[in-house]
Structure 1
């Protein structure tokens, strides 16, 4: 573990300085990005947005919500690291996460609080990781403290490349396509292969944890690993998709230009993971149980539900403004569509409140939300969110195609814009600005990625539904049916 001075909550400026001073291998097309990542058109917008989130921690009016006193240094540190012991702690975590989610309208799924929630739960459950030949329990606890005190932002990568999904990783044509243990040395574990999908390659560190069950026997043991390394680790590279903004104006791409987090395939070219950064090593049982046994899945689902509620609220507000601006809000069919989105927002908030009302202290001492509402939320969200884009398209209709680029504002056609693009509740410029945002949320490349992201945020919805069916305790309901069947016999 590195030994930088512990300094607590950071500012946006400090985050950007850290981003630009940390070497990393990012491939964007044929370009190997070097120098100031924060100035690159594919990453600059989201870097500034993350910096703004960091700055929220230091605003005097928000400090009490966004930070708490470090148990190590007594300096203020981010609330997303808070290990909740009381209901008040849990409420503080929710308020902090909602403030960050509202900043992007729920469009950013990899803000720091998501993985901070995971690592803080795992640290509380450190005994799960064991103290055999290597003290993995201590590794997890120390890593949590290191990330917390340095206010780092993490990305992670969970799934194997889609080479042949019909067989496990050891049965692929090349057993090193999926990242796995290649060697063990006195310095650490050597990892070779690739993982997908790492969102936010401008993070400070990357965590690698299993997401799919290791079930293919001894041959798949080398894939049952969990660890974390800095993005600057030798042999680590990110291969990014095409940007959805490329530095375009906030007028033309109001969401993509700010919140395109980027996604990447991560290649481990014999990356040496120091022993103090290893959490699980060739242990299928722990790899299969880590998220459930430590409570990490509950706190990750809690953060996701907060964000999803914020996104549903934002989308409801956006489509209401579109309808009102053009006078379509008087039509019953439009009212019905928007009502369905409002119901979705209230549904997610109800799940959230229910989970917190049913919170109990878990075996590791954390005040933990009730998982039943959160598990229900993460199963119903992929069925609700895809409808949002359809409602925007049905409401805005052809008006979503009548949105000229920003350059029209200073052109000779500006008088025509003012005359022919005006609407019931907006002048020409304001209507175009609003419809640009509606299109970015629903029909642009950014909007398409948002749809795919929400459909598969926690995995394949069909497999999730099957897992939910097996997990849910249906016996009490069945007993009521049996009792009624034979009542009076």
Structure 2
């Protein structure tokens, strides 16, 4: 009977080793010349050879112990364990453990010799900012945990480990501040992770799609970020962060719609300047969505809304164009998206050149060939530029997606179609939640007290309370000098 035809209870250690030996990097080394004959079992591609030769082999060749229990006490390595469970031994070997076997025993001594290779720390590539820290997450889970722990050296910072993926066995860390984060949010995240039954977890974005309340929505319900300051800032507010092994992005939840439009660089600027830029950013995003649909609607049905002088300019610019406005708009929008996709998947220097040169050449040629008007070219270029003001990359994709159905609504129903589509989107956002929290808060349900850090940002001295959106257990952030400051026990109980 072959090993894979046996149940887990019937399998032996030899069955597991026979199966693993089919891989070229699997090593079974027998040393019968030593004082104590032993067998080393490991995957050469994922263990640290320096620890193997300098620590393990040295102790094995010098020792005269005759049992695994005695050997466990002399090898100076953490995470030592003795096991006779074949399935457990298999899992440990595939995680970078070394197994030491004496004679033909079914028990082995397991020790962690895993080799972790990762790139050095680098500034965030997607969420780059002029001001603020320049540390970004990398693909190593331990390093990412270290970055967060150094920024929040608080005894209540908790990190729960969950393993997901029947094939990948991906380690996931759920991070939160106990007493600040809502226990309900923490339990929701942990429960959803434990309920996942998927084979391969390649990145945190895969986890994000599985944890969302509404997987059919185009709006992101969790924030993907590579910035450590954004992660620690949200943890302090009462959010929950999810770190995934092999991913340089963390997930943050729950979130509301307003947080997708907030750059964390706003908190490093003066409150008045940050508020001004935040309002400009929101107006830019709105313009990016509705600019070209308005062009289609007005030119198709409501051209009387244009002033006479501007209408004459539009008529002259479109006098030689053989297409209706919607075809003209879709041609340019698709061209812009093609340039984006091509530039994003080419080497950085080539991609920048392609975006600039391609945009200029194609835009100029399209106007000269009378395929589009120069006014529409300006509108499309400004819309594309405005979409890049979104601080969260996934929200940029949402804006690009919403523009196309809105253009079709504008073509068939004009301004009424734009209003109708906006109504559909608003109803969807009202019904949408993030980990059970309302997506449109603090607008709906209305929470005026949380407006201090939504459309604008008030000075820090006025931000005494954490937002009610996070349902935090510890509401107060700080106390005025005039107020009586409670002792630490009372503060933890708030």
Structure 3
């Protein structure tokens, strides 16, 4: 399972993650996307961990990610169907040996996507070889391990088997591998259908541990997503436990005597059925479920840096997206602070400069931990642009700490026009940034920086002449010159930040 999943991730992982975001616009579409992605990647853990990362990066809302988690449970049952139909019914263990050889050769000697194709093919073949080995092993085990050895078919016994399934999945880190092993045990008669069904339910619950671990140290929304996964699977598992007996009775009613003859298919059908029913019930109530989770897992975390989720560092593309969104938030805060410093009262407010400085440092530390292997990486220019943006954000923050110079600029008659232009431009830029129109924002910022430069440059000579004529004293003249520099520098930093952010967006086609 690991070999095949790794090959599929290399082959289509990044593209699937992009489509997962693109097609997730509601819990319902999220469920479809999650099911399809998991079916292709053959790993519900890969899908749910990605969903946790998407929420942390701000690419998906919490309710949208819930849909992906719901759907992943359906997608992961595809492995069981493959094992039951191809492994046990067709017995492909011997026939796939040439396939493994071809896959191994491609992995060793091919390049690019073909190399990943080879790994996926080899993993696919190894699954059926593994099933063949498990069948042979189970033939020996079934002599001393029988259904009588395991907990009996009582409520307490079923709960014990659910716990056993959870433990197996935590150890193997793959519910699909656990289900395959359970199918082999069922085929050999080492367990009966009721026992196998209870173990599979436990494996569904146990698979949530991976996403839970991935959320440790992450944002509040990441933790909510992971805990929601655990909660949902616990609820679904409880319902499935109740449905074991009705399912068997229904099967016996529709096709008498076939449950025992086709126990492996019946088990996989049960696995798919209870997960599908769970999704159909949960999706219409995803928003209410999200509100419940928010009340159970309270807290907002730091408003500015909430997207800097450590779990994202495993996926540079997501880490960069989280950094980019953080830079955007920090710029908006600073623009509103600059406008407030210059006397604007509407839609502007003073920020906590100490807290913002800490946020900028935290952002820089996070970006420092994003490592790309080569300059040819599609995200290289994006990373460089974010680093440039952060550098100018730090400088803009320093200008915002120069309150005396800002105060002089806002009250000096000669600088009134320039200050008004900067405030109007900042307000305009804020509106366009919030609408994600960075090209227009960058052009306006650059134009304003040039206009302010042309306006205030002649004032330097004017101030010097006033000092020389005794119209103003030297300290006053010096303060006015510093105010001129302050106004120019602020406009330049705003222009540079928007320019580099626009480059970050363009580099990945956003």
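We did not get these values from a lab; they are worked out from the coordinates using the rules stated. Note that the structure is predicted; figures quoted are calculated from it, not measured. Cβ atoms are built from the backbone, for glycine too; each structure is taken alone.
With distance in nm of label points 7 Å out along Cα→Cβ at positions 162 and 378 as the yardstick, tell me which of 1, 2, 3 scores highest.
Comparing 1, 2, 3, the top value of distance in nm of label points 7 Å out along Cα→Cβ at positions 162 and 378 belongs to 2.
Can you tell which of 1, 2, 3 yields -0.40, -0.66, -0.97, -1.32 when log10 I(q)/I(0) by the Debye sum over Cα atoms at q = 0.07, 0.09, 0.11, 0.13 Å⁻¹ is derived from it? Structure of origin is 1.
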